[in-house]
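Below, each structure is written out as structure tokens.
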Structure P
Amino acid sequence: MDARKVLIVGSGPIKVAEAAEFDYSGIQALKAYKEEGLTTVLVNPNIATVQTTKVFADKVYLVPIRTEYLAKVIERERPDAIACGFGGQTALSACINLNDSGVLRKYGVKVLGTPIEGIRSALSRELFKELMGRHGIPTLPSITTYSLNEAMDAARKLGYPVLARVSFNLGGAGAFVANNEAELISKYHKALAQSEIKEVLIEKYIGGWKEIEFEVMRDSYGNSVAVVCMENIDPMGVHTGDSVVVAPCLTLTNEEYQRARLLSIGVANAINLVGECNVQVAINPRGPDMYVIETNPRMSRSSALASKASGYPLAYMAAKLTLGYRLDELINRVTNRTVAAFEPSLDYIVVKIPRWESDRFEVDESLGPEMMSIGEVMGIGRTLEEAWQKAVRMLDIGEPGLVGGRIHNEATVEEAKDKVMRRKPYWFLYAAVLLREGYSVDEINRWTGVDKFFLNAIKRVVDAYEGLRKGLITLNEDVVEELYVLGFSEEQIRRALGGEAPSRLPVVKQIDTLAGEWPASTNYLYLTHGGEVDDYTGPGVDAIVVGAGVFRIGVSVEFDWAVVNTVLALRRLGYRVGIVNYNPETVSTDWDFANKLFFEELTPETLRNILIKERPKVVILWAGGQIGQRLYGKARSWLSNGEILGTSPESIDLAEDRVKFSKLLEGLGIDQPPWT
């Protein structure tokens with residue numbers, strides 16, 4: 001495409017379903033466009049993001065992402081093209097409004113990537129259903145409505161229960177399941193209010209079916225690849241943003257996999273996709289029915305997860321495709337030898353778990369089609385159990401894994417059964433309690449629809465822990481190895497034994513996108529007990545920077561900004577830098593920012609193991625916020641010849657401990673509220 005200046009539209013403020021993943025995708029797009037010699041102009045008012053640091057874009061406008069402001073930026077900058085697919089739903093809606101208001105036509109601005117009508121067809125439930133019908137792609141029986149009376153008529157025709165889904169919408173806001181007319185009447189108006197075009201689809205409800213996601217790349221010549229298949233452990237009825245997700249897909253037959261893959265590519269062809277999209281497919285676990293649910297014709301949180309899960313830089317490649325490249329003209333940036341027209345092979349398993357803050361606001365709602373989580377984590381391991389247990393620890397909710405924590409030790413059977421049957425956040429921790437108490441995998445499968453394959457993984461962890469705790473398992477070298485392969489931490493084993501745990505150093509493995517067929521030229525790394533030798537990753541780094549971990553209230557993209565800028569500063573000073581972080585949404589977990597990326601837990605045990613492997617000269621814990629602060633004391637004891645940069649551990653303890661800090665203020669004679 002003949003373009004010299006491109007305008008990239010960001011996602012604006014952090015909100016449920018639009019968070020740091022769009023900072024990540026925007027940065028990737030900026031890198032891709034600048035490599036091609038384009039002048040880049042970014043519009044994003046979120047001052048906490050990495051992309052608004054004037055290192056990446058040539059110009060940054062901190063203005064609202066609204067038609068009138070974007071029109072003024074376009075009038076002033078006169079870009080040749082606009083990139084709409086890297087700022088979430090906010091950016092897509094803004095681009096459609098700019099098109100419909102005539103601004104793009106007036107100034108001769110071309111839309112990079114998927115055309116506006118393709119975007120519109122993907123976002124409108126009615127247009128999407130019609131388009132899929134013309135292309136022979138099956139969708140669920142549904143009726144589009146614009147009023148409560150129409151919705152009631154539609155539900156009667158389809159038969160209850162029904163699912164209400166909103167057009168031009170973010171994070172499933174307003175979506176709900178109605179089991180009867182009273183529920184439909186009570187919730188419909190909220191759903192209608194959440195739609196930009198006041199359109200709500202009433203759809204036959206298929207709660208309990210499998211939900212599969214494919215990330216599809218397609219160039220302007222019609223070449224496509226389905227980069228990653230991700231399987232929602234939570235079945236249909238739970239928003240994918242609130243579901244536990246695994247990659248690759250683990251319970252599909254080859255026929256189911258291939259059908260879902262071809263349907264997803266068919267959706268990309270139907271909307272004339274250029275770049276990347278996420279396609280969601282529902283599969284009847286009793287077969288053979290399969291339906292396309294929806295597509296996001298842009299980068300999304302699922303796309304960021306897929307990028308980090310596979311090592312395939314989706315946003316970067318999508319940006320290149322919008323300029324007219326073919327997939328087979330682009331190089332796989334992990335190997336730097338193979339081309340981008342491939343579908344990655346994974347020799348590891350990834351588990352994503354959302355993070356909720358519902359209890360902070362005394363909210364006790366079940367998971368459903370409307371997204372509630374505010375962050376997510378991603379664990380990587382050589383077994384499902386290892387990845388799942390690592391991900392639980394990454395949540396930073398005080399649980400040492402699937403078992404052995406407060407919930408496992410204190411939850412009653414009645415509480416656990418209620419949490420599982422009503423599908424509350426962290427239901428899998430309560431499922432472990434029920435399995436310990438003698439409930440069967442079959443029973444929990446009937447209550448939840450969760451595939452027995454996943455429930456059996458929880459059961460294996462429960463059986464190992466309880467066997468160890470009750471002295472039914474003799475602790476020998478083989479048993480210790482098996483426990484660590486199942487994802488147990490030293491803390492969990494100590495709790496089970498009631499004493500010291502035998503330690504075992506994990507090995508370092510690379511993510512190479514091709515399961516070892518080609519060597520990786522990047523150092524995107526994880527630790528695992530499912531191996532015997534370290535992959536060669538070059539000499540140790542000079543500095544380790546600890547990231548912020550999972551986003552929650554009080555910890556968000558601003559700490560990722562601090563981590564990334566710290567890394568950039570250290571590299572300018574000539575340091576070889578490693579990052580430790582596990583948040584798949586972030587810029588800091590983009591593997592080409594540092595010399596090494598350890599996509600790993602931020603626990604004392606894991607940090608110790610990385611320091612043993614790397615022997616850095618310095619460690620930076622302050623950039624990532626509270627999690628790093630908690631590691632100060634122990635990290636110092638593990639650094640033989642190195643040092644921790646920044647404020648001393650004693651001073652941090654003095655500031656963080658409220659009693660010590662109040663005594664300090666007294667000693668300094670500084671006024672403070674009365675305290676005891």
Structure Q
Amino acid sequence: AIFRTNVNCPVTCLELGGKLGQEKNVVFVATVAGKVMGFTKKGKQFMNLDSDMSEPVKSMHVEAADLLLAGEYTLRHFNNCVEVHFYLCPDKINDVISLPPLKYSGKVFPVLACSDKTLKVLSGSDMVGELNVSGIPVVLNMYHNNGGPNGELVLYGTDDGKFGLSLITPICQSVLWELSSPASLTKKVIGLLTFDLETNHTSGAFGDLIIGYDNGGLVEVYGLSDDEMDKPVHKGSFSLNESLRSIGCGRFNNADHAEILCLTFSGWVVGLTTEPSSHALNKDSGEHDIKMEILRKEIENLERQVEIEKEKYQSNSQKPDLVSQGQEIEVKLQFHLNPDEGVYGLNLETVVPIEYIMLQCDVPIDVIDMDKNSSIVSFTPCSNEEENFLLATYRCQANTTKLELKVIPVEGHQGHLRAYVVPLMKPKLCQVKQLAIKPLCMHFRDSNKKKRSRDIDSESNGESRPMNRLTMQGNVSLSDIHSWVNLCFWGIPEKVPADEKASYGFVSSCLGTVFNCSYRDGMIECTSDNLSTMNIFKDLIFKEATKSGIKLDISFDINDETVINTLKSIIPKMDELILAAQKVQLIEGLKEIETQEGSIDCLTGDFKQVLIEADLLTALHKQKHKQLERYYAMITHLYQSWFKFKGRSVKDKLDGLQGVIKKHDSKMLLEFFKNST
């Protein structure tokens with residue numbers, strides 16, 4: 001190590017800095033307590049700034065004498081350790097960067113990556129521009145490290161695995177291109193940077209784009225062209241099978257060959273070299289033996305340290321006045337919605353091997369195991385009367401440090417999913433992680449504000465989409481309403497909006513239906529083309545208002561056409577699953593015919609295709625066989641919600657509805673709904 005120092009507090013950010021236009025050769029670190037320290041490359045501290053931030057520093061950017069510190073919702077701009085600007089963001093800030101001051105006469109224009117799927121451009125304490133992107137941006141970097149010839153090109157990466165290039169100036173903002181790798185779906189981008197892996201130039205017209213993803217430790221390399229409008233070309237990828245914390249590029253071990261450094265979740269620093277394997281270890285030159293000897297000594301030293309600590313533990317455990325106490329380990333838990341598949345990804349990872357994990361949920365939920373999981377799962381029968389709908393135990397194989405699952409909650413229920421993680425260590429300990437299941441958790445936030453403000457009754461295929469309207473009024477504050485809406489949906493900022501009125505839009509990942517909500521002191525106004533969604537929202541708001549002793553006057557305008565439209569969006573998905581199930585039932589008989597006849601030439605084209613796609617159909621049916629029951633439940637809930645708004649009971653009609661549904665006749669089902677009016 002060149003130098004080592006103790007800052008006596010957990011470090012949240014680390015950035016390089018230096019004089020404007022010169023090499024960045026000093027180190028800045030920000031701590032969880034809000035302090036920022038500066039060190040020279042020899043380790044001498046030259047700055048100690050107390051930012052007085054009320055929230056931990058999440059991201060930091062340094063440009064010469066200008067320091068940008070971002071917390072959850074606030075950005076502070078310091079110049080020569082004096083605060084000069086402050087910005088309160090309406091949504092969470094995930095990263096901050098600045099347009100190159102040299103391109104703007106020394107003036108700093110911060111760019112924020114925010115959870116409302118926008119990049120915000122600031123001038124001083126004011127926002128001067130905003131750019132909508134397809135996902136939640138979580139990391140920013142300058143194209144070719146300097147923003148290109150005009151300093152206006154900014155790279156961004158999202159929490160769902162997308163990355164793109166944007167043109168950002170204080171006057172105009174636009175997305176030039178956006179990509180996502182099929183291997184990176186639902187994987188959060190943790191780092192993206194440009195570096196020329198072929199030569200020793202880092203700011204030329206060409207180079208490579210290196211992307212790092214947290215889940216699975218995926219690193220991808222893309223080749224850039226001389227025209228920034230051209231999309232980069234995929235050159236290669238590497239998976240470390242462990243989550244990444246950060247990535248970097250340089251020439252650390254060999255001056256002639258570039259390397260990609262990866263810091264993993266468990267603390268490993270892994271180097272990926274561009275040096276050909278035939279040159280990396282030349283056995284004839286003796287270099288191979290030297291490197292192997294160094295590694296062997298390091299391993300032996302680690303083994304000795306482990307044995308010493310084991311002996312200490314065994315010795316202390318024999319003393320009657322000492323009690324073994326397990327040390328809390330770091331457990332990484334990710335719970336994110338994949339809108340394309342309509343499922344949640346549940347990823348658990350620890351720094352030590354896992355013995356077993358138990359999942360428990362007090363609301364209806366389905367768990368889909370993934371093929372790459374080697375864990376042995378056992379399900380315990382649950383009693384719904386005890387509000388226990390899931391109890392599953394996953395016993396992990398040796399040296400397993402992570403578990404990946406897919407889960408599908410049933411909307412309309414509010415509860416918790418708990419994971420009890422037991423690591424393979426002594427003394428035994430168990431850590432509990434709890435996740436909230438929200439009543440409308442299968443909806444994702446739509447941040448296209450212009451579209452919603454232009455026409456709240458959005459258009460579909462050129463025709464006006466019919467909508468239902470709901471209004472609730474009462475003596476209720478904006479902060480109370482905001483907390484209630486937060487109980488329904490993910491993607492709502494915890495902070496109460498600073499404006500007098502808040503507006504949010506959501507899209508169902510299952511059906512594509514929409515729900516728009518705007519509220520202010522004393523009033524909530526909603527529109528939706530799905531009565532089930534509106535009914536769930538109304539019931540939760542009314543329940544929370546009753547708890548608080550607040551009376552709400554509720555009025556609504558129901559459009560019967562929306563019910564038929566919602567039903568029509570369910571039927572094709574249901575028919576597709578029914579057809580797939582029928583094909584799976586044919587596979588065994590068709591295989592028997594193939595065995596008897598010796599070929600499939602005697603079969604028609606459709607039956608041949610079933611056999612060709614047998615493995616795919618079986619896997620799809622195994623994954624989605626419960627989805628059909630969920631569609632049945634959606635239709636039933638839609639029917640009940642429809643007549644609940646009409647003030648009529650349909651208990652006597654439910655048996656008839658169930659009979660029609662199970663006949664799998666789309667026309668009969670539509671006629672049943674139409675005749676019910």
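Overview of results
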{"quantity": "Among P, Q, which structure scores highest (criterion: relative contact order in percent (Cα under 8 Å, 6 or more apart))", "calculated": "P"}
{"quantity": "Structures P, Q, by Kirkwood radius over Cα pairs in Å: label with the highest value", "calculated": "Q"}
{"quantity": "At a computed 22.9 (mean count of other Cβ atoms within 10 Å over residues 401-408), which of P, Q", "calculated": "P"}
{"quantity": "Top of P, Q by percent of Cα pairs over 22 Å apart, for residues 481-584 alone, largest first", "calculated": "P"}
{"quantity": "Parent structure of the calculated result -8000, given that helix-only ellipticity at 222 nm (-39500 (n - 2.57) for each DSSP H run of 4 or more, over all residues; to 500) is the read-out and P, Q the choices", "calculated": "Q"}
{"quantity": "Per distance in nm of label points 7 Å out along Cα→Cβ at positions 241 and 569, the highest-valued of structures P, Q", "calculated": "Q"}
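Read-outs throughout are calculated quantities, based only on the coordinates presented, and are distinct from any laboratory measurement. None of the values given here were measured: they were computed from a predicted structure. Cβ atoms are built from the backbone, for glycine too; each structure is taken alone.
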